[in-house]
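Right after this note come the structures.
Since every read-out is calculated from the coordinates, none of them should be taken as a lab result. Note that this is a predicted model, so its numbers are computed, not measured. Cβ atoms are built from the backbone, for glycine too; each structure is taken alone.
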Structure P
């Protein structure tokens, strides 16, 4: 059950970042090169964090992958908290959704990182 919830959160992160990059940039704002660059690069970063967490869910016991998935999720939470006052978006639901989903992914990464698993890659060699 927890693995399904983890996969749903990964899918939500990918969906939110696609909405940010495609809908947010191309539909909501005038097409400015600088805004487009920052928006798409942020979306790509979120997709990479989602991919790391998808792989973490598939490779149970891989502590290196769990560590980098944790770093990615916490970095994204930090970035959202840093950008919210700059863009005056405290009342906007979108950054809070990113924070909530990444908090779940960070928790699952930390749980995977601290779990003692007999299937660690270093022990299989």
Structure Q
């Protein structure tokens, strides 16, 4: 059962990382006219998502090989996203143009990343203690 849960988390994290890297690079480099479809995106939020997607994919390797640094990588991603979210809230308060869906998306992404971080911490620490 534990292996099934690990592989499920790895699959979700891989999919989430690949989807995020595709969408963020599409906005950054205007691939497939995604910029027009996304509307009023905030570039520093997109960049924080891109950086996090790379960290997600690195952490997949760490989860599969039970590396102790995995939760640190995911924790760093959580911190990056949280700082970007605080900056985004300041940007909104300053009257910056944005999409309202970004607020919910950022909260979801931070919560999910925190969940991945906690999973990595408790899963890998239990393995190393035994």
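A few points about this structure:
- Relative contact order in percent (Cα under 8 Å, 6 or more apart) derived as 27 - corresponding label from P, Q: Q
- When helix-only ellipticity at 222 nm (-39500 (n - 2.57) for each DSSP H run of 4 or more, over all residues; to 500) is computed across structures P, Q, the figure -25500 traces back to P.
- Comparing mean count of other Cβ atoms within 10 Å over residues 81-88 across structures P, Q, the highest value is found for Q.
- Structure with the greatest value (metric distance in nm of label points 7 Å out along Cα→Cβ at positions 65 and 97, set P, Q): Q
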